[in-house]
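I've put the structures underneath this note.
Throughout, read-outs are computed from the coordinates displayed, never taken from laboratory work. As the structure is a computational prediction, the values presented were derived from the model and not from experiment. Cβ atoms are built from the backbone, for glycine too; each structure is taken alone.
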Structure 1
Amino acid sequence: MDEQELTDEVVARLAGTPDPRVREVMTSLVAHLHAFARDVRLTDGEWLAGLRFLTETGQTCTDTRQEFILLSDTLGLSSLVDLVNHGASDAAATEPTILGPFYVPGSPSREFGASMVEYDDGGEPAVLRGRVLTIDGAPVGGALIDTWQNAASGFYAVQQPGVQPATNLRGRFLTRADGSYEIRTVRPTPYPIPADGPVGRLLEQTGRHPWRAAHVHAIVSAAGFATVTTHIFDRASDYLDSDTVFGVKESLIRDFTPGQDGVLVCEHDIVLERAVLERAD
């Protein structure tokens, strides 16, 4: 049996997989993994090192840290899957980007214009405001904006239990009838992804930094519209051109400028596409 014959044998044994999608995915996965091993002439030591790396990646995961998501993010896989599944069909729609590893469901509901700041670590006060609109420019009232971000220290609340309140810089806001929203927060800062584990060592070995450009996360949803997971990036931030998880998109970069009261203001409209209804068989 030669190398290709082995691959063909493994693929042949998958032919009886009952679920056609599982069969398709596993067949392609085996074919590509075998092709990779042949292409780089993978050694015994490298194979074992890879298994140890994946084992340690799993062992590093906790309730508040998902090392496999970090690995996917830093390899650009998360952004690719996002493009494959959520790329907007209309250029006018707000572009999506990755969820990231620090999202926590169940953020508190907050009133229009309320503050998400529950812990003062010297962050620069800022206001996010804008409208949620349709492709045609009509307002989307009652849209839900689930938003979260890091503190000035660079850490998300979920990373600092006992230091930051669990709901610091997290909140769910509803748009008014005219589609408007307003969120009081602090200016986001660049921060490094957790680099003390296997993913951090991989970045170091490949000559890359662990830093993310400054941003605010948002998941925006409304009845009858496709949900979008997106970011708002600070135009003044470092790392916009080298974000370690490949999440920056030009259309999501915005200015934070002083308002009349001196507080920074970031204006950002969010445009939703109509949901595509799947026909029942």
Structure 2
Amino acid sequence: MSGTLYVVATPLGNLDDLSPRAAATLCRVIAVAAEDTRHTRTVLAHVGSRAELMSFHAHSSDAALRRILHLLGTGKDVALVTDAGTPAVSDPGAALVAAARERDVPVVTVPGPTAVAAALAVSGLPADRYLFLGFPPRKGGDRRRLLDTVAKSEWTVVLFEAPNRTAELLADLAGACGGARRAAVARELTKVFEETRAGTLTDLAGYYAEAPPRGEVTVVVAGTGRAVREEPAPDPEAMARALLAQGLTRKDVADRLAAETGITRNTAYRLVNDL
């Protein structure tokens, strides 16, 4: 029989937030796969666990994954933890969960702390529906698309960010969403220097440019409160007639149709020829 992979949520900072079930699981398993073994060693010492501590992070080799899967395949139970909060949420542990499921290994959640829910709860922004986008891309078109998604979102948006890039993110969000959009920045949640600051994006960007944050940062941005209206898809036949009326060649019209409506070039050529 296969062992079980336990996905165990651990405290964001305050060790008292570790649930009794999580503590018991960490003591019962044969091994713990951790993103940062130095950090997790403190948690294991806190609960008195003697489990083998194994490193599993974004840059781990395939051999590390195979070793964990071998333990599971030989009937050993393994716990997966991340640095803080719930594993596999903006976390490399998702690859281990997927690999375990592909091999029909039982995967059991031991729920607990998550920075997403914690930040939403203290932000003062609507949280009945929200969009979680994780860590934003650092630059280029991917970053612009993410900022555009935040700007248009009907619902509250939650992002993670590194402390040294928080002020820049807030400034970019102010540019995309408008500086008056409400937001909140939660940092060091559950720790000694926990702080949640709410205000407009302009105010928050200015504050953190002057006082760069430290520690783990979660950014919560208010939604528009309005559903995005989808533009109706262009009618290929109507567009073709209009372009032909402008004097474009059939080839040029077919090329435009394929590029702007998403239909294949062969379909576009047939449609133009039929007209």
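Here Rg/Rh (Cα atoms, Kirkwood Rh) has been calculated and equals 1.14, so which of 1, 2 was it run on?
Only structure 2 yields this read-out.
Thinking only about relative contact order in percent (Cα under 8 Å, 6 or more apart), which of 1, 2 has the largest value?
The structure with the largest value is 1.
If mean count of other Cβ atoms within 10 Å over residues 158-165 comes out at 14.9 when worked out from the coordinates, which of 1, 2 was used? Provide the component values of the computation, followed by the final result.
Numbers: 1: 14.9; 2: 17.8.
Going through each structure in turn, the value belongs to 1.
Comparing distance in nm of label points 7 Å out along Cα→Cβ at positions 142 and 214 across structures 1, 2, which is largest? All intermediate terms of the calculation are to be shown ahead of the outcome.
Working: 1: 3.7; 2: 3.1.
Largest calculated value belongs to 1.
Can you rank 1, 2 by Rg/Rh (Cα atoms, Kirkwood Rh), for residues 94-237 alone and just name the one with the largest value? Before the final figure, lay out the partial values.
On the way: 1: 1.00; 2: 1.05.
Between 1, 2, the highest calculated value is found for 2.
Hey, mean projected area of the Cα convex hull in nm², for residues 150-221 alone derived from one of 1, 2 reads 6.5; which structure?
Considering all the candidates, the number was obtained from 1.
Output the label of whichever structure in 1, 2 has the greatest value of FRET efficiency 1/(1 + (r/R0)^6) of positions 30 and 206 (r between Cβ atoms, R0 = 25 Å, to 0.05). If you can, show how the numbers build up before the last one.
Working: 1: 0.45; 2: 0.00.
Top value of FRET efficiency 1/(1 + (r/R0)^6) of positions 30 and 206 (r between Cβ atoms, R0 = 25 Å, to 0.05) goes to structure 1.
If helix-only ellipticity at 222 nm (-39500 (n - 2.57) for each DSSP H run of 4 or more, over all residues; to 500) computes to -8500, which of 1, 2 did it come from? Don't skip to the end; give the middle numbers.
Working: 1: -8500; 2: -13000.
Only one of 1, 2 returns -8500 for helix-only ellipticity at 222 nm (-39500 (n - 2.57) for each DSSP H run of 4 or more, over all residues; to 500), namely 1.
Quick check: 0.05 is what I get for FRET efficiency 1/(1 + (r/R0)^6) of positions 46 and 166 (r between Cβ atoms, R0 = 25 Å, to 0.05), calculated from one of 1, 2. Which structure matches?
Of the structures listed, the value fits 1.
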